[in-house]
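The structures considered in this document are given below.
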Structure 1
Amino acid sequence: MRVTDAFLGEHGVFYALFEKLEEQLGPEATAPELAGAAQLLCDSLVSHAKLEEELLFRALERAGEGTEPLGAMHDEHVEIERQLALATRALVSEDAARALAEAIELAREHFLKEEEILFPMAARLLPPAELEALGARWSAARGVRLVID
């Protein structure tokens, strides 16, 4: 499996999680409830971003040309994490809700950029065998056993 397919699959799980959080954490949600949701999301998204940067970004940096989006993508990872940290520390539910909503919106926009720009760039710049090898490293990092028929 190509590493880009693995990350795309993780995006699908995050999209579902974003929708569920938005459904369940309405105006009546307390600051502690919002903080708990934000912490769970932060832990998950940071793990995803770290693995993307370690595997895909580094491989693209080694590939050289056409990798300008990587700095912006990294900065977006940092900003999403910052918004989630604000939500986890907010004492007022409205502040927590605002930061959580901002983080989710930023993450959706970021994922779209990865899907429309970064993953196609990886397909152009990295040989299929390298994408597969990176997919195997993703699998090992996630503890997922890949069986190829």
Structure 2
Amino acid sequence: MITAIRRRLRNEKGVTLVELLVVVVILGIIAAIAIPSVGNIVENTRYNAAKADAITVLNAANLYFADTPTAPSVTVEVLKTSGFLQNAGKVPDAASVTKVSSGENTISATITFSGSKQLTLSSATITEINADTTKGSAVPAAGITI
């Protein structure tokens, strides 16, 4: 009995065409499910990076306003030339931060984060930017449009 099993195991070499076809179909199904998911992850990461760039600009502006208390607003370009900001990421140089006497300072900018997709911040604060959990797919927090 044992010799018959050994003989049969020695004779079975390779895989059949049906087995190979089943594996290819399974891999195709997995790829069809995974590719859109990966695309959404990349898109969400770019959206979150744009929001992080805006928060970095707001933090640099806070330092600028602490150093220059009489300034009512500041642009990204001024923050760069003054040494308060080394890199604004995707935030354009024309974006401005407005000093608020009570509460958080606000940023107004239109950030292109993925091809033609834009994140528009209209007098948005750090709290509002952090509160936005839409990842660019639904109605964002106040002061934020896509």
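Here are the numbers for the structure shown:
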read-out	value
Origin of the value 0.05, where FRET efficiency 1/(1 + (r/R0)^6) of positions 21 and 85 (r between Cβ atoms, R0 = 35 Å, to 0.05) was derived from one of 1, 2	2
Test item: FRET efficiency 1/(1 + (r/R0)^6) of positions 5 and 45 (r between Cβ atoms, R0 = 35 Å, to 0.05) calculated as 1.00, pick one of 1, 2	1
Structure (1, 2) behind the derived value 18.9 of mean count of other Cβ atoms within 10 Å over residues 101-108	1
Which of 1, 2 yields 2.5 [distance in nm of label points 7 Å out along Cα→Cβ at positions 29 and 53, calculated]	1
Source structure (of 1, 2) for helix-only ellipticity at 222 nm (-39500 (n - 2.57) for each DSSP H run of 4 or more, over all residues; to 500), computed value -25000	1
Structure from which 0.30 was derived, FRET efficiency 1/(1 + (r/R0)^6) of positions 37 and 69 (r between Cβ atoms, R0 = 25 Å, to 0.05), options 1, 2	1
Per relative contact order in percent (Cα under 8 Å, 6 or more apart), the highest-valued of structures 1, 2	1
Read-out volume of the Cα convex hull per residue in Å³, computed value 201, structure in 1, 2	2
Structure responsible for 16.6, with mean count of other Cβ atoms within 10 Å over residues 93-100 calculated and labels 1, 2 on offer	2
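Each value in this text was obtained by applying a stated rule to the coordinates, not by laboratory testing. Keep in mind the model is a prediction, meaning the values are calculated, not measured. Cβ atoms are built from the backbone, for glycine too; each structure is taken alone.
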